[in-house]
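Q: These are the structures, in structure tokens.
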Structure P
């Protein structure tokens, strides 16, 4: 969805990418570029992906 607005995110670590995407999404909403419903749906997806990636990191660090 961010690509539609010319936002491309690649920091090099997936967790950081997700966090930056969340910030960019917040900025789009604050600027009234996206509506509230779209924002909420996208935010839920990003939060889910963030949790999944944190779990992967934790499992990786246990090994």
Structure Q
């Protein structure tokens, strides 16, 4: 499996595949597979990149 989370960098926008209601989030950091994302609806969330493949959003 290709790790698409590895390309996520601060400033990029993403969606969580299981929580569409969280809306679009902006990546704050991506360190050792732990991705911190600030979502509009729920605030900052730390996501384990090994467990969840975030979906990049190119036109937020």
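What follows is calculated from the coordinates using simple rules that are stated; it is not laboratory data. Fair warning: this is a prediction, and the values are worked out from it, not measured in the lab. Cβ atoms are built from the backbone, for glycine too; each structure is taken alone.
Q: Rank structures P, Q by distance in nm of label points 7 Å out along Cα→Cβ at positions 5 and 29 and report only the one at the top, that is, the highest.
A: Evaluating distance in nm of label points 7 Å out along Cα→Cβ at positions 5 and 29 on every structure, the highest lands on Q.
Q: For structures P, Q, which has the highest computed value of relative contact order in percent (Cα under 8 Å, 6 or more apart)?
A: Largest one: structure Q.
Q: If Rg/Rh (Cα atoms, Kirkwood Rh) comes out at 1.04 when worked out from the coordinates, which of P, Q was used?
A: Working through the options, I get structure P.
Q: Here's another thing I want to ask about it. Could you tell me which structure in P, Q was used to calculate helix-only ellipticity at 222 nm (-39500 (n - 2.57) for each DSSP H run of 4 or more, over all residues; to 500) as 0?
A: Details: P: -24500; Q: 0.
Structure Q accounts for this read-out.
Q: Another question about this same structure. Any idea which of P, Q comes out highest on distance in nm of label points 7 Å out along Cα→Cβ at positions 13 and 45?
A: P
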